[in-house]
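Next come the structures, one after another.
Just so it is clear, none of the values below were taken in a lab; they were calculated from the coordinates. Bear in mind the structure is a predicted one, so any value in this text is a computation, not a measurement. Cβ atoms are built from the backbone, for glycine too; each structure is taken alone.
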Structure I
Amino acid sequence: MSDDREYVQPASSTYEDWKGTAVAENDIVKGKDLYELAGLDHSNWSILGMDFIGGGAPGSVYVYALDRVKHKVHSHDDLMKLAEREGSLPVVSILLHDVSSAEVVAECFKSFCVNLRSRGIRDHAMEVVGRDDYPKQR
């Protein structure tokens, strides 16, 4: 019997010339609601992850959401018990049509930071020893 399960994977590319980390903070005051952009009801779903995929074209945004009603998840403890029991969290991958990654970043997050490092120096600290602008600012 084969295992045809599909799992959400860490970001990757063919050559991984650049690799790094990302962090974001929701804008709960004036931001758009990510659940609304994904067509999800807050009371029934939890968005647990997202992918921004691009390269030349406008790109794609996917959210990974858990149906809390279906899986009887009412608390964080329930979520952790589900993960332990199942060995993973059962999420639905939702492609957000007509929504760009730039729109999600600009309208849903108070702050958003991606840090990428060149393949050859990923594990080395980088000390900032100067600052510059391009083009030069007056």
Structure II
Amino acid sequence: MNDVSDVLHASTILIYAPLAGNLFLALVAGGYAFMRRPLPSWFWSVTLLVIAVLALQVLAGLVLLAGGVRPQRGLHVMYGALVAATAVVQYGLRPGGFLRRRYSEFEKSEARTLALICLTQFALIARGWMTGA
């Protein structure tokens, strides 16, 4: 663990912040879905913050992978790719995002959809952490 990207990729804050952040976002979105209300604007700010921390984690993993460091299980790389793809979906569904413009009916189920996506992201991060540990 002498390489900077190795230490960064295993950093506690980079592991737990996206994990806890996505669980929090899933619970908030679930609550708003239950109340049948649109998501508040601060939800998207927190989402972007969680995605930024997650992007740093993914970038550190890619640097390690490019440097020849391989995880013990190949599934760790697969979960990393799925987490990155889900983060792109989260980013694309924000107000004005490229996915939101494509689906006009999204406004009706915004909170429910985001609750499921954030919960899926939480599960993918947790599973990726387990395979890498």
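Here are some notes:
- Given 58, 42, 31 for Cα extents along the principal axes in Å, calculated: source structure among I, II: I
- Structure from which 6, 22, 22, 17, 13, 10, 6, 3, 1 was derived, P(r) over Cα pairs in 5 Å bins from 0, in percent, for residues 24-63 alone, options I, II: II
- Among I, II, structure where helix-only ellipticity at 222 nm (-39500 (n - 2.57) for each DSSP H run of 4 or more, over all residues; to 500) as derived comes to -4500: I
- Ranking I, II by relative contact order in percent (Cα under 8 Å, 6 or more apart), the structure that comes out highest: II
- Among I, II, which structure scores highest (criterion: distance in nm of label points 7 Å out along Cα→Cβ at positions 88 and 120): I
- When distance in nm of label points 7 Å out along Cα→Cβ at positions 16 and 80 is computed for each of I, II, the largest belongs to: I
- Winner on distance in nm of label points 7 Å out along Cα→Cβ at positions 40 and 112 once structures I, II are ranked, highest first: II
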